[in-house]
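Each reported figure results from applying straightforward, stated rules to the coordinates on display, with no laboratory input. Model, not experiment: these values are computed from the prediction.
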Structure 1
Amino acid sequence: MLIVQIKENESVDRALKRFKKKFERTGVLKELRRRTFFQKPSVTKRKQREKAAYKLATYGTQD
């Protein structure tokens with residue numbers, strides 16, 4: 001559970017901004033989006049290979 005202590009003379013907007021930043025760092029939303037539908041392990045592995053191949057083709061080795 002995230003807890004944000006509001007400091008003395010701190011605006012609520014500032015505290016809300018700190019809360020949002022903390023929440024984003026936890027990765028909860030990213031995990032939720034990932035779990036919204038089931039993806040077979042073979043499909044996940046294939047996408048990882050495609051992503052790695054794309055990165056290699058795009059950035060390549062620095063010769």
Structure 2
Amino acid sequence: MPYFCCLLLAIAGLLMILKPDLYWDLTESWKTTGAKPSTEYLDNIRIKGYMSAGFALLLALILLLS
């Protein structure tokens with residue numbers, strides 16, 4: 001079960017890194033009509049994606065070594 005959570009977190013992180021506009025569509029687009037995300041928002045999402053993917057890899061490594 002913990003490995004499945006690591007996998008989900010890593011996939012979410014990769015989605016945030018590679019497709020931040022898709023992440024915005026899934027989470028924030030319902031709040032406005034016809035708006036697009038700002039570049040600052042997209043950069044922020046990418047940073048959070050790197051953090052999420054890194055944390056998932058670190059957690060998986062800890063689980064493997066213990």
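Looking at mean projected area of the Cα convex hull in nm², point out which structure of 1, 2 has the largest value. Intermediate values should be presented prior to the final figure.
Values: 1: 8.1; 2: 4.7.
The structure with the largest value is 1.
When helix-only ellipticity at 222 nm (-39500 (n - 2.57) for each DSSP H run of 4 or more, over all residues; to 500) is computed for each of 1, 2, which one produces -21000?
Working: 1: -21000; 2: -26500.
The correct label is 1.
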